[in-house]
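Every number in this text was worked out from the coordinates using simple rules, so none of it is lab data. Computed from a prediction, not measured in an experiment: that's the story for all the values here. Cβ atoms are built from the backbone, for glycine too; each structure is taken alone.
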Structure 1
Amino acid sequence: MSALASLLGSKEFVVTAELNPPKSASASVVRRRAEALRGSVDAVNVTDSNRGTPAMAAIPAASIVRSVGLEPIVQMTGRDRNRIALQADVLGAAALGIENFVFMSGDDPKQGSHPDAVNVKDLDGVGLLKMAAGLRDGHFLSGDEIKQPPRMTIGATASPFTKPMEADLTKTFEKIAAGAEFLQTQPVFDLATFSQWLVEVRRADVRAIPIIAGVLVLRSPEQAERMAKVPGLAIGQQTLDRMKAAADAESEGIAIAVEQARALRALPGVHGVHLYAIEWPEAVGRVVEAAALLPRPQAKVVAV
């Protein structure tokens, strides 16, 4: 059992964050970003060429993260690989000792730096979860047996601010049924809408899997404006106005994130926060400290 699985199982309020591998072959950049997060979070999502722009592959980057004493969560998308490559990657990651995964469809390549790239999408988010659950149970998608199955904790994503909300709820229920063991959501700015989504999920989910709510740490008014245009985000005008009016935009962004983290922690059914601090890992520790989320709990890792 991974440290993350142990914390989730013991009902601890967990803190995770994103680590974006560099758009280069620099292992030192990965180490520096991981060091900036160490001690502030329980696990780190290592992204898979997010926004459809090539970056260091998530699995080797996660191995570097693990070497500096941080628990990695590998994000794996169906955008670039077919089911053969995806299953091979899971086995390879597990062989390196990586046990935590979040599966998702991935950003459309047309929105990234290589718009002519083929969107493979052999498996969508639900298909990826079924694949992962099958691998862990000892079978490839073909039905062939795996003599040494991978150990893994299986995560998925959710977008509570998709319109209509019923569309995301339907997809979320499918992901839970497919084998998701925890959910990480898109950033939350609208607490009322998120609370409504949370009630609907809890009403339908008999397993009550842990939900880790997203918190975006804004750094500038310009970034806030750009992010407000991203589908699935609901950054309200009040937040945009606060960022524009702030004498120190970075400090204001951190203050907003702290407010969100505290509010989310108070919501029944929320098991943690997932901090998005894009290319700004140093901000994560500031948010975690100011939100009174330190010290982080020690997990009991169970050897199998």
Structure 2
Amino acid sequence: MNYKQIVEKNKKLSAILKNPQAKEVLRQWLLTELAYTSNHIEGNTLTRKETELTITKGITGSGKPLKEYMEAANHADAFKLALALSDSKKEITEDDILNVHKQILKGINGEYDGRYRSVRVRIAGSCVVMPNPLKVPQKMKELVSFINSKTLTAPELSIAAHFKFVSIHPFVDGNGRAGRLLMNLILLKAGFQPVIIRPRDRKIYINSIEKGQLTDDLTAYNAFMFKALERSLDTYIEMFDNDKPDIQPAKLMKISDFAKAAGVPTSTVRYYLRAGKIKPVSKTQGDYMLFSREQVKEIKTIKDNF
């Protein structure tokens, strides 16, 4: 980890965010981006656009399960709660964590929202054994004490707390989303901005956690998380870089524009992507897929031969 570089980038971003408009733009963008990425890691199938429309306009009309729309809206509200908590000078408490979790599962699972689990749990496909439910309350008290001890730098503390949290697995459902929000709450309280875990990095992310849980070797986990933090800072800074030219709109297009140019629905392009018939030529720092004009011609060939 190049901690000095992370600090320097955060200083640069903090200077940018002294502008209230810039701060508001970033926070509004993060409402959708964090909901989309965090939920997607857990299997939610809403697109970024569907996530944004759900959060900003309450639109839930693309025929997907109601639960997925509720997860998008709930995550946005949970992030708003984290923002409010980050503005407080008070230390993080167990109640704060429980309230964030309650918001995540609001209206989805009233039996478990904001309540520690009382049963043993296993993660599908994992050999990791989670703590006995009887130990969860004490382990959470110890976690909160660790968070408020501030014995590490904010990035180190947030990433360590995230690992400890998901290893306790205190809830029946919503642990990943709550753990990532807790990590970002710690960063926000210290003057940093949230870490974005890209959906395309899901496997690396999960495997690094599992390796740490099984071997106590956190090298891969720490390397992944600090890289994600630095990349997130780069993304935020890039958003406000007035000297950077626009991405060549005539050459590279986001998926909706690409589908329109090719004369097919966006869902068709996504279907071809899943089938491996076409691949984006690039991705933005924010993980948006980009396609070239030349690929528009490929769509006709795919349609004729698929």
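If semi-axes √(5λ) of the Cα gyration tensor in Å is calculated from each of 1, 2, which structure is the one that comes out at 28, 21, 21?
1
To test your reading of the models, identify which of 1, 2 gives 19.0 for mean count of other Cβ atoms within 10 Å over residues 157-164 when calculated.
Only one of 1, 2 returns 19.0 for mean count of other Cβ atoms within 10 Å over residues 157-164, namely 1.
When distance in nm of label points 7 Å out along Cα→Cβ at positions 69 and 261 is calculated for each of the structures 1, 2, which structure yields the highest value?
Across 1, 2, distance in nm of label points 7 Å out along Cα→Cβ at positions 69 and 261 peaks for 2.
State the single structure among 1, 2 that was used to calculate helix-only ellipticity at 222 nm (-39500 (n - 2.57) for each DSSP H run of 4 or more, over all residues; to 500), giving -19500.
Comparing all candidates, it corresponds to 2.
Which structure, out of 1, 2, was mean count of other Cβ atoms within 10 Å over residues 45-52 calculated from, if the result is 23.1?
Considering all the candidates, the number was obtained from 1.
Consider the structures 1, 2: one of them gives 21 for relative contact order in percent (Cα under 8 Å, 6 or more apart) as calculated from the coordinates. Say which.
The correct label is 1.
State the single structure among 1, 2 that was used to calculate mean count of other Cβ atoms within 10 Å over residues 117-124, giving 11.6.
The value was obtained from structure 2.
Taking 0.35 as the value of FRET efficiency 1/(1 + (r/R0)^6) of positions 109 and 253 (r between Cβ atoms, R0 = 35 Å, to 0.05) derived from one of the structures shown (1, 2), identify that structure.
For FRET efficiency 1/(1 + (r/R0)^6) of positions 109 and 253 (r between Cβ atoms, R0 = 35 Å, to 0.05), the value 0.35 is produced by structure 2.
So FRET efficiency 1/(1 + (r/R0)^6) of positions 37 and 269 (r between Cβ atoms, R0 = 25 Å, to 0.05), computed for just one structure, reads 0.45; which one of 1, 2 is that?
Computed on structure 1.
If we compute FRET efficiency 1/(1 + (r/R0)^6) of positions 93 and 277 (r between Cβ atoms, R0 = 25 Å, to 0.05) for structures 1, 2, which one ends up with the highest value?
Comparing 1, 2, the top value of FRET efficiency 1/(1 + (r/R0)^6) of positions 93 and 277 (r between Cβ atoms, R0 = 25 Å, to 0.05) belongs to 1.
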